[in-house]
1. Among 1, 2, considering only mean count of other Cβ atoms within 10 Å over residues 63-70, which has the greatest calculated value?
2. As an exercise: Rg and Dmax of the Cα atoms in Å, calculated from one structure in 1, 2, equals 16.6, 52. Which structure is it?
3. To test your reading of the models, identify which of 1, 2 gives 29 for relative contact order in percent (Cα under 8 Å, 6 or more apart) when calculated.
4. Can you tell which of 1, 2 yields -23500 when helix-only ellipticity at 222 nm (-39500 (n - 2.57) for each DSSP H run of 4 or more, over all residues; to 500) is derived from it?
5. Here mean count of other Cβ atoms within 10 Å over residues 47-54 has been calculated and equals 13.8, so which of 1, 2 was it run on?
Structure 1
Amino acid sequence: MNSVILRAGTRYLVGLLLVFSLYMLLRGHNEPGGGFIGGLTGATGFILYAIACGTRDARAALRVAPQAIAVAGLGLALIAGLASALFGDALFTGQWLFLGASETDKGLPLSTVLVFDIGVYLVVFGSVLTLVFAMEEEL
C-alpha cells in the first residue's frame, strides 16, 4: 500500500497496540485477558505495520524471526510447567514467590502462572506473525 497517512498513523498505532497487549497480558490473572489475547493484540500491531509498509519492513522492525519468538515462548511455558516438579507438586501447579516479604507486607508476588502466560503470549505472537507474514509474502 502506498498511503502516507496510513504509514504515519501505523507507526503510532503499533506502539499503542503493543502497550495495550502488555496490559492485557498482565491483567489476565484476576480479570479477562492473559497471554492469548495479549499475543493476538501484539501481533495485530505488526500485521497492521506489514499492511502499511510491507512484510520486509515489518520483519525488519520485529528484528527477530517470528518462529524464534514462538519457540522461545514454548520453552518458557514448558519451564513454567515443570517448575512445580521441583517442589514435588503435580505438573503445571502454580508456585509463588514473594519478593521483599516482611511481617506487615506480603511483598511482590511472582508466580509460575505469570511465566506460563508470558510463554503463551510469545507462542501466539510468534505463530500468528509467522502465518500472516508467509501469507502476505505469497501474494
Structure 2
Amino acid sequence: MNEVSFYIQRLEKKQIKPTAVRILVLRTLMESSYALSLSELEEQLVTVDKSTIFRTLNLFLAHHLVHEMEDGSGSSKYEVCENEDSCSIEDMHVHFYCERCHRTFCFKNIQIPLISLPENFRMQSVNYMIKGICDNCIKKTDPTED
C-alpha cells in the first residue's frame, strides 16, 4: 500500500471523504513528533488557508479521527487518535508542554490514571498535562546535561 492510500483508507474508515487538503492535514499531523496547533499547521501547510485547516480539524474531531487538548498555551493542540477504530478515554495518554519551546509532546507509553468520579458524573474527555522543560531545551541551555 502506498502512502496516499494509507491516508485515504484512514479517512474512509471514519466516513470522511478524502480530499487533497484532508489527506495533507492528516499526513502532517501523523508525521509530527508532537501535537500541533492550528497556527503550527498553517505554518507547515503554506498552500492551505487557515479557515480550511480549521474546518478540516473540526471535521476530524467530529468523526473522532483526532483529539484536541489544552496545554495552557492559549491554543488547542491536535493529534491523531492512536486507535483507528475509536478515540476513547482509555487510549488517552499523558502530554508534556515545554514552557521554553512551547511544543506539546505525547507520552504514548504513559497512560492517564483511572479516576473514579462521584455517582451520576460521566467523563467525556480528559486532559493530563505535565509542564516543564523538554530534553532539547535543557540540552540547549546546559550542554553537560544528558
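1. Comparing 1, 2, the top value of mean count of other Cβ atoms within 10 Å over residues 63-70 belongs to 2.
2. Values: 1: 18.0, 62; 2: 16.6, 52.
Corresponding structure: 2.
3. Working: 1: 29; 2: 19.
For relative contact order in percent (Cα under 8 Å, 6 or more apart), the value 29 is produced by structure 1.
4. 1
5. Checking each candidate, the match is 2.
Read-outs throughout are calculated quantities, based only on the coordinates presented, and are distinct from any laboratory measurement. A quick note: this is a predicted structure, and the numbers were derived from the prediction, not measured. Cβ atoms are built from the backbone, for glycine too; each structure is taken alone.
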